[in-house]
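What follows is a group of structures, each given as structure tokens.
Nothing in this text is a laboratory measurement; each read-out follows from the coordinates by a stated rule. Please read these numbers as outputs of a predicted model, since none were measured by experiment. Cβ atoms are built from the backbone, for glycine too; each structure is taken alone.
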Structure I
Amino acid sequence: MKEITLQEAVTAAKAWESEGQKWHFHMFTPDCLFNELNDKHSLVLENTNTTETLFCLTDERPFVIGKQLVELLHGKEITQSSAAAVSNPALNKILAKAKTLNGAGQSWHHHLFFPDCQYNNQVGLWNIVMEAKSEGELLEASYQNEPIDDLRKVEELFYAQEK
């Protein structure tokens, strides 16, 4: 893994996207189960074509950069509401918990683990994972195919949180 700046992360992601590389990213909070880097917020970029992994460390949640990256990866509509029905019933618990935590002003975060992501314990599947540390919960919804409409519902709630 190579440490870079947040701006370099955006530049790398844009380059990978324009080259047609398979890539994705993670935003890990200091207390995230998957944050192996240290006690700061971590943004990790994975290129699964080249197996290159880049990371940035920050004192605050990189919401602005995260939103840029998720819209680059999945399209600008990914953070907008979706009227589509939930395709995996397990997502309903994630959405309910996110709404409750947002209403209480409590922080939470989620991950979309791609089938070939190094952090995915459901290898070969798409996996939406929500961490609600204040609640001591890890909630998951796994999918055979990329869950764009379900992810849109989670992303909308995530970016509605207080910074």
Structure II
Amino acid sequence: MPRSGPSDTSQIFVYDPGVAERAPLDLDAFERSFLGIARDIIASFDAPQLHCWMTAFLEAERIFPAPFGATIAHAIAISINALRDGRSSPFAYFRTGDPLADLAMTRQERYLLLSLRGIRRNDPSTARANALLVCEGGDTMGFLAALERLCLITGDVSECQYQP
């Protein structure tokens, strides 16, 4: 699969009811797709009876060229599971279909995306710092290794730095 590098960026804001100023973050097409698929995977843990994982896989199959869609969705699911292992509290996110989902993200979603971005851009300091924030100071190695494997699939990295 060709690199999933930046193209077609769009802005999304961090929604924090306690903060008057909205901090924008520019997302490229891959990051926006990742966020949507990740939200469905996270929702699958919150409400398994809704089968949101199926929506995530179907969306990945629609977005990414064959045969990568399901593989990317699976890699994202593994990343989210590793993230859950590193956290002690529930992950705050917007569900797909929420009126704010296309315009806003939570602080935790921002940390998740910035961890991914750090790996994609070969910036380990950014990846590790945001992984610590999203994992609430817990173990980040499994999470970072899972994101890195996703980036191997997309061609954004060519060798592994993180070991679970």
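Here percent of Cα pairs over 13 Å apart, for residues 44-99 alone was calculated and came to 66; which of the structures I, II was it taken from?
Going label by label, the one that fits is II.
With distance in nm of label points 7 Å out along Cα→Cβ at positions 52 and 108 as the yardstick, tell me which of I, II scores highest.
Sorting by distance in nm of label points 7 Å out along Cα→Cβ at positions 52 and 108 in descending order puts I first.
For distance in nm of label points 7 Å out along Cα→Cβ at positions 12 and 36, which structure out of I, II has the highest calculated value?
Greatest value across I, II: structure I.
Given a value of -17500 for helix-only ellipticity at 222 nm (-39500 (n - 2.57) for each DSSP H run of 4 or more, over all residues; to 500), calculated from one of I, II, which structure does it belong to?
Going label by label, the one that fits is II.
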